1. A value of 10 was computed for relative contact order in percent (Cα under 8 Å, 6 or more apart); which of P, Q is the source structure?
2. From which structure (P, Q) was distance in nm of label points 7 Å out along Cα→Cβ at positions 78 and 270 calculated, if the value obtained is 2.6?
3. Which of the displayed structures (P, Q) returns the greatest value of percent of Cα pairs over 24 Å apart on calculation?
4. Have a look at P, Q and say which one yields 0.50 for FRET efficiency 1/(1 + (r/R0)^6) of positions 142 and 222 (r between Cβ atoms, R0 = 35 Å, to 0.05), as calculated.
5. To test your reading of the models, identify which of P, Q gives 11.8 for mean count of other Cβ atoms within 10 Å over residues 118-125 when calculated.
6. If mean projected area of the Cα convex hull in nm², for residues 38-93 alone is computed to be 4.3, which of P, Q is the source?
7. Could you tell me which structure in P, Q was used to calculate P(r) over Cα pairs in 10 Å bins from 0, in percent, for residues 70-213 alone as 8, 26, 33, 23, 9, 2, 0?
8. Can you tell which of P, Q yields -10500 when helix-only ellipticity at 222 nm (-39500 (n - 2.57) for each DSSP H run of 4 or more, over all residues; to 500) is derived from it?
Structure P
Amino acid sequence: MSASTLIETDALVVGAGPVGLFQVFQLGLLGMSAQVVDALPEPGGQCVALYPDKPIYDVPGVPACSGRELAQRLLEQASPFLPRQADGQWASLHLNQRVASLRPTGDGRFELHTDHGQQFLARAVFVAAGAGAFVPRTLKMPGLALAPNVHHHLPAADATPAWAGQHLVVHGGGEEAVSAVLNLLAEAPERRPARLTLLHRRDAFQVDAELDAALREQLSLGSVQLALGLPDGAEYQQERPEEGLRSLRLLGADGQHHHLPLDHLLIRLGLSPKLGPLSEWGLTLERKQVAVSPDRFESSLPGVYAVGDINTYPGKKRLLLCGFHEATLAAHAAHAALHPDAPQHLLYTTTSPLLKARLGRG
């Protein structure tokens, strides 16, 4: 879909984490179409970005599941309302971009633009952005953002990694970096880098004992090399960042510099939540959270709702269960506001032919 195409929709959901995906489901049950924008390259929010393989124990009816599994289940649940394109991609999920501006149009709708130029015209907006848009922490070096061989995310399972058959340096000493190294070593041979180096400032990692032991085993086998030092400079192909990163300059513990040549750099220093342009939308904020009414979860700007960790109200608890509850009430509130003359009957998926038809189970 062209980034310049104006997409009209009943609702725009900002955030594709668990609460955002459940928001799409609840809107769909009420017959409302939704488009979703997220700053991350895949749906699932911080559950996938920060702890994809860690178990979650407090989802009702699910004794235990990983963050990635929860995201997949919520995607499957919302799939009747998330159409796919011919190439299999989600048509209404707009990933790797952030909503840069929101403007009321004067006729009860909102015009929104992303930092990639995508435009939306929505009758309601649902902010489900967690603690904000999660953006990767990176190295502060001139020109690094322009280098095409510098990465912050692992590729999707159906995409060929850019570093296949080449020398990949993974930078970081926490769970994100160590897990990435172990996952890369478990890839099919045609997807693996030919050479893999883990770069950290010291030979100690901020991970649990199990991950540390798994990494030490791979280091002893020679499957991955360890480079120690603090990156403080970069060299680029033909002195031009846009031509690609050639090597990193490292400051060692002995005060000496040395260079680490590479083909690709994967920076895994964690994610940092940023409110970004959301703080300029005219919403009432309390400690960087959107203040909402606890009966409708509507913000100070009528037609804009906030659900999940991004909102605040008396008695707020930052739990997944609460976010799902908030998404449900926000959907019903928006539907009532957009259809004031329609009867607001509460229907149940177990008995309602209409809901079963919307779910494709009629």
Structure Q
Amino acid sequence: MSLWRIRATVDDRPGYLSVLTAGLALSGVNILAVQVHTTEAGAVDDFLVVAPDTITADELIAAVEKGRGRDCWVARTEVRGLVDQPTWALAQAARLVREPDALGAALGELLGTETVTWQPAPAPPRSGVGTGALAVADPSGGSFVLRRSAPTFTPAEYARAQALVEVAATVTRQETERVTLLLPDGAEVEVRQAVAADLPAVLELHASCSAQSLRRRYHGSGTPAPGRLGRLIDPGYGLTLLAVTGAGRDERVVAMANLIGEGEQAEGALLVQDDWQRRGLATGLLRRLGRHGERIGYAALVLHTGAENTPMLRTLRRLHPAAPLERDAAMVTVTVPLAGTPAQL
């Protein structure tokens, strides 16, 4: 028995797929998997089949045409073909997390192309659907051109390629935004954007902070539940920065800075481990929050702190001496204007 891939177009009408599969069954072909790609020309059915060793490509094409299929393409495949497309796509996404520069190769593996080339010109929207040359954007600039002699690219494959590009763009952005802060006392910490997988380390940060530090950060409400912390790490609008020391298994989060979007403004907040307070780390994180707020497009950064939190008030006044300050009982609000235009939410 041999593994084959078959792709054919059928009219997108009730019962037509069953007619095609019946035609294949009459030739002793067993269908292992099928995917349907909707196109303007009809439903493009992509089959993974096992067929008798004696059957030829021409006989498979004849069976497809007998089952009302057209524009048929067949090719032998390897055992790797048994991996379904969602699993294969996730494998390529995981590869990009480990190797952000492997986008071109990952796209080629995802779509089974013969060549992948890079060009400085940007990719036109949906370029290559229905042809043998598909162009997709490179997040770093330019575009990748994927080519294969057959079959032609479908809209579903274009969407998969674009999704993989978005994964690569996110990974690249996170790598680019990693910075090392050199504190006045000579200590170094790395600042990077938080991801959902950081929740255990953020919980450890909270467990290591004093009750006073937690009260100042959450204004007396105590440590948030893990679910709320998860939403703080990955907010719908804005971002969260982590200051970390060490690497790999030894990495430890020593501070967290949140930027949460609220209309045209963003609310900023800090939690710094007690041993790292009064060492310039809060100053560095506040500057980074301001820059990210400007890049995203917020008009102002709003920070709330207790009136008794003298170190934070002193830091804010030193960084933003002209920022308006409002006091409401025990709470002080500082509004820092940003150079960005209002965010489009």
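1. On the way: P: 19; Q: 10.
Going through each structure in turn, the value belongs to Q.
2. On the way: P: 2.6; Q: 5.4.
Corresponding structure: P.
3. Comparing P, Q by percent of Cα pairs over 24 Å apart, the maximum is at Q.
4. P
5. The read-out was computed on structure Q.
6. P
7. Working: P: 8, 26, 33, 23, 9, 2, 0; Q: 10, 31, 26, 15, 11, 5, 1, 0.
Checking each candidate, the match is P.
8. Answer by label: Q.
Read the figures in this text as sums done on the coordinates, not as results from a lab. The structure presented is a predicted model; accordingly, all values stated were derived computationally and were not measured. Cβ atoms are built from the backbone, for glycine too; each structure is taken alone.
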